[in-house]
Structure I
Amino acid sequence: MSEGEEAGGTGAEQRPRLPPGQAVRHEHRPLYYGRVPTFRPERWDFRVFGATESLGTYRWTWQEFGGLPRTDVVRDFHCVMRFTVPGVPWGGLLATDLVRLAPPSPEVTHVMAWGEYGYSANLRVDDFLDDGVLLATHRDGVALAPEHGFPVRLVVPHLYGWKSVKWLRSVEYMVGDRRGFWEERGYHNRADPWNEERFSHQEEPGDGPPLR
């Protein structure tokens, strides 16, 4: 689903505003793989599973998810397609708040974010817990549009946009790395825009598991 669409993150304050190879674009066509899913609130739930501290699965219905703490952040969004949308206002549940509600095992090193239709993107746990990463329900002060990931999308501002999974349904805690959808299809395993980590052929040893 979520392709290299939008992405977020201004990076450290001493860095230039735009990562290398990027240009500012305020308007853009949403990019995604597949079709926009139909939201059925009575069937929707959100889960955290895998290597949790309790070894159990955490689950919230749509109504319960709406009652979780909400935080507003403003971050740039960096697309692998070489454009950046500056200063996007997002609102939702911080990833750091999620892990307080659903603690991971101390051995967890990575997470897999799962969207509708089995779309996935892997992240180092330090990237998942970085400042401004959130499970967004709002953009520009209103609920997300369906094509932007309604009802929930992951927003990882400091990485390229394909890591910001639309139509998010679950987070899996992992004790090792495993490539997600686009990472298995030629995109860089880490996706740092400040280092222009766009494609898998740029990877150095240790950047990710071998391509299958």
Structure II
Amino acid sequence: MEFSSKLLEKAVNEMAQLPGIGKRTALRLVLHLLKQPKDQTVFLSESLVAMRTEVIFCKNCHNVSDTFLCEICANPKRDHELVCVVEDIRDVMAIENTRQYQGVYHVLGGKISPIDGVGPSQLHIASLLQKIKEGKVKELIFALSSTMEGDTTNFYIYKQIEDKTLVVSAIARGIAVGDELEFADEVTLGRSIMQRVPFESSFKV
């Protein structure tokens, strides 16, 4: 792909690094921005810089936040003894969109995947176990994707807490095996949360 401008080429190359964006799509997006008023492009770039430099992670649940405690954790109307364990922030957004869940979350930041070099120490598992140890959790809901890695992560955490006095449940298998949580429709995901089952029965044949 030949460019008449080095600045244009650099912008296209940077845009093409985004997931799912190839060179042609990147070129189309950059040319679109080039046709827009300069202010619009400035606002976009400023918002991206602010997002990257100012967004932090909630000290309690590891969700993205503008403050040390995210809006969900800071909400006194939420059930703070009901904790839903999810892989990443996209899953929090997906569950929140169902408007069926009134507890709080714990974002692991991924799932155990030895083939990718991701072990328990790379995830926010220790802080979850600490919450449980301190007696802050009455029910833990596993809401990781129905994949081998998701099930492995669920089982690993379960083995660490099976001697604790708390209810451990998993979202109902309205989510097809192998599906990522973020792609489930809101109705199915909402029903899966509300019709959760004891975790032990979720892996017994």
Structure III
Amino acid sequence: MNRKSSQRPKGLRQFMNSDQQGAWLEGRAEVADAGERQDSIEQRMKYAPRFQKLLRRPQAPDLFGILEQYGRTCIAVPRATERYYWSVSCLPSTSDKPLVRINASWMELFTLYADGDGLRARFIVHLSDCTTDGSLVPEAIDRAFLEQSVLTPGDLSYSFPAGSDIFIVKIRGASSIRDFLAVPRALRAVRRFNLTHMNRGRNAYQASHSYSVADYMLGEGAP
């Protein structure tokens, strides 16, 4: 029984096999998503006050537009995997004071912050997707690619935790954030990191999922 159980696919592999994931990663194919979402009225109401605060923020229009772009392009089969394999938190109570944060497994994927009345973003991707030779050497960072992926180079900064295949990309301004998500190589990097962590198993942040924010990510928010 234990051997049989250990052979069951976990994480995103329950919804997409390796070939399907590879095709989606490269933008060659889309995989059919669930027709309906699993919702929880109790969970939705739990974070309704925070969502109402977010709606009143001056960044809300740009924020929801970026979240819709991210949900449509960066998360595979998002309806089938919502909450249990990825989640979005609304005004989470952490020291860095984000507006929203998207997680999978135990990992942060994407965070949006207030920057005055504007926005700044933090993407986490694999370092090897952003070097000139696919290595884990910080000196091989492909600066030209990164700087050409945003509106102006001044909107971009980055850092890399030592000794790991993790690269943190920070971008200021809604226009530059949208531009970054539309660059094929950047989008592939975001997708690959998301696949890595959605394949690791159940999301550890299910309890903080905001269905109201997710509505916008899934194209179901108010116009």
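Observations
- Given 1.01 for Cα Rg over 2.2 N^0.38 Å, calculated: source structure among I, II, III: III
- Answer label among I, II, III for the case where helix-only ellipticity at 222 nm (-39500 (n - 2.57) for each DSSP H run of 4 or more, over all residues; to 500), calculated from the coordinates, equals -1500: I
Here, each number is a calculation from the coordinates, and none is a lab measurement. Keep in mind it's a predicted model, so treat the numbers as computed, not measured.
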